[in-house]
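Taken together, the values in this text are just the output of simple stated rules run on the coordinates, not laboratory data. Here the structure is a predicted model, which is why all the values come from computation and not from measurement. Cβ atoms are built from the backbone, for glycine too; each structure is taken alone.
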Structure I
Amino acid sequence: MDTTRPIDRRSLLRRGAALSAAVTLGPLHASADAAQSVAGKTKVGVIGCGSVSRPYLSHLARSPLVELVSVCDILPERARQAADRHRIPHHYPHVDQMLAGTPFDLFINLTDMQEHERLNEQALEAGRHVWSEKPIANSLAGGQRLLELARKQRVRLWGAPTVVQSPQFAFMAKMLGEGKLGRMAAAHASYGHLGPNWAAFFYTEGGGSLPDLGVYNLTTLTGLLGPAQSVVAMTSVVTPTRQITARGEVIVTAEDNAMILMDHGNGVLSHVQSGFNYFTPHEHSSTQQDHHTITLIGTAGSMSLVGYDWAPHAVDLATHEQNRFQRHADARSDYVWENGASLVAECLATGREPLFTPEHALHVVEIMTAANESHKTGRRIPIRSTFKWPFV
């Protein structure tokens, strides 16, 4: 949609209500022309058997539409252990062997973020569908090349995060669509902790707090407020060296502290901050974090997300009609951050489409690269990419 034009509130209301229905009915909502069922399961291969793979593999193993075929890791023993833990028949020490080995449909990329674009391209070239942890690519141009390759190969490509699938996101989108906050003005989001110590890639070029943490908030705010039209940002390194388990001291060459200001058009501005230097009482525990991490403000109301957007608990809403915060969308749900691979496996098996799209993931990649450019140049950087918004 053309985000330079005023939003038609009646149209947005209908779309917001439909979005709420889509998420309420389940994590995948069938499009009208989608195939209703396809025989069999999606055969899945997973590359990267580190810490992130544990919740992913457990979630995949529980899905009735997934068959875990193979795992791969540059540390062969780690791949073997993952295969044994989940009774996966094949494990490989190299991506070439995995792609040439026992056939599978969906390539799940859980490797270091600097490797995503290269490995995603290799899997697409081999005719595999791809689900990638964030970021989906290392640049907008690289991501667009991946999308074109997927079309050429007649396969699909998706990327994390899946925050737009949560019932809390659906509630917020519905409230915006109904105009509960009046004319939108501003939003703020924050996510940080003291930084991981199990791998160096977080702190080297291509890493940083933005592609690891800020990516969630950027996805949520662009999903609620629409594509960013331009970006201004500052980044810094607060802690110049880090102690990494089994490696020792590494020099930090990627930002570990970032602030981004986005212009969404129609006067709407938003701000995202992320960092690896944030003390919180419960560190990285999602169940213990109950504070407001995202707030949206308009002329008639204010709305805040309770908990992280990758593990939300509820939404607090106050308006002219009800001028004290009331809690909503606090019922227990099956939304978890590691659900993306299972959702796309179900998509391939049933024809149902998730709300997240590769175009949205690439838009966020462009915002992050523009943030680094803005910091280096001191300029406001225009954003060229876009995605379908509102989602339905």
Structure II
Amino acid sequence: MPIPTELVGSLPRPTKLQQAYADYDEGKIDWPELKTEQDAAAEDSIRRLEAVDEPIVTDGEQRESSFATYNLTQTLAGTGLAPNLAPDGQFFAIFDDGHHRQLPRITAGPFRYQTYASEFVAENVKVASRPVKQAVISPSMMMLLYPLDTEIPGYSREQFLNDVIDEAEKDIRQCFAAGAVRVSVDFTEGRLANKNDSRNPWTGRNMLQDFIDLNNRLFERFSAAERRNIGVHTCPGGDCDSVHSKEVPYELLLEHMFEMNAGYFLIQCASEADRERVYELCGKYSRDDANGVPQVCFMGVINPLTPQVETAEQVKEELLTAARHIPVGRLGATDDCGFSPFSRDLKPQHGSPDFARDVAMEKIAARLEGARLASAELATDPVPL
């Protein structure tokens, strides 16, 4: 059986699109002009993915402010933020190179999405000749919009969380209804939850189990058949070619992450110093029965943070090593992270976002060929577990 392979979601936005976002924030262009650039970059992303033979395509999140805030605001600068959201929320993350990304703060109920990811799916299926997937944000990320230590008058934390789950379920169901065949839930806050960074207070609150429990409240609303095509993505961040939580021991996350009853996981691994240990942990903790669905481990074999392109042979060898620890029937291949999860990202290690787009396609092609080679080898020489 071929090893399945799937990308996480985002691709670097072209320089022209990033400039359009800046111009829109500054009032130099209007929304239709920005949307024209988004649509052009989205179609280009889909065409490029189809050209390298990616089996399931996306628009590379060209129409999104970021993986974390597409549902809340039109741009990273906060243009289009809802009236009951303030721009001065918690830091989502402080990255190793010193920059940070900040979430809004909810000031009153009810909580509602401004934009649903299904709107992107509906546009993409018009363009794509292959099946389409969509990444969505987790309830646990939205949990961070609510103040850590205080209650909002007239809008309790539990009311807020109920609204979050309702909106997250609606987001996923509408994606499937619009034509997506797969939906993955971004959970980059999972590893970050163990960082205990004094500059970022929520990371010292031992919130990982709360995150997992909240996300499971979402997953329990879907049948086992539906959850086969609902995934979870984890990584230590990936923005401006920097990370936010790679120093946190991976086991602190992986020993708990598979408690979530998702059907598959997209797991950063290529950039880890001890990749085989990650394979061992995934083999140990992933389940062949997560409330009726087997958990497939799509292991990261491509590092989006570096312009160095992996070879198909390197990818093959990593997958063969992973197959020593993870049942082949539950093994897949992916990229460590989205190639550019935020809409304003100059990709400094690459030199430019335009060059990074070209590099991303070379890397994706290597993943696809490496998975094909590993599949052929495993079919003729099964790896003992």
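Data overview
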| read-out | value |
| --- | --- |
| Top of I, II by FRET efficiency 1/(1 + (r/R0)^6) of positions 122 and 290 (r between Cβ atoms, R0 = 30 Å, to 0.05), largest first | II |
| helix-only ellipticity at 222 nm (-39500 (n - 2.57) for each DSSP H run of 4 or more, over all residues; to 500) from the coordinates reads -9500; which among I, II | I |
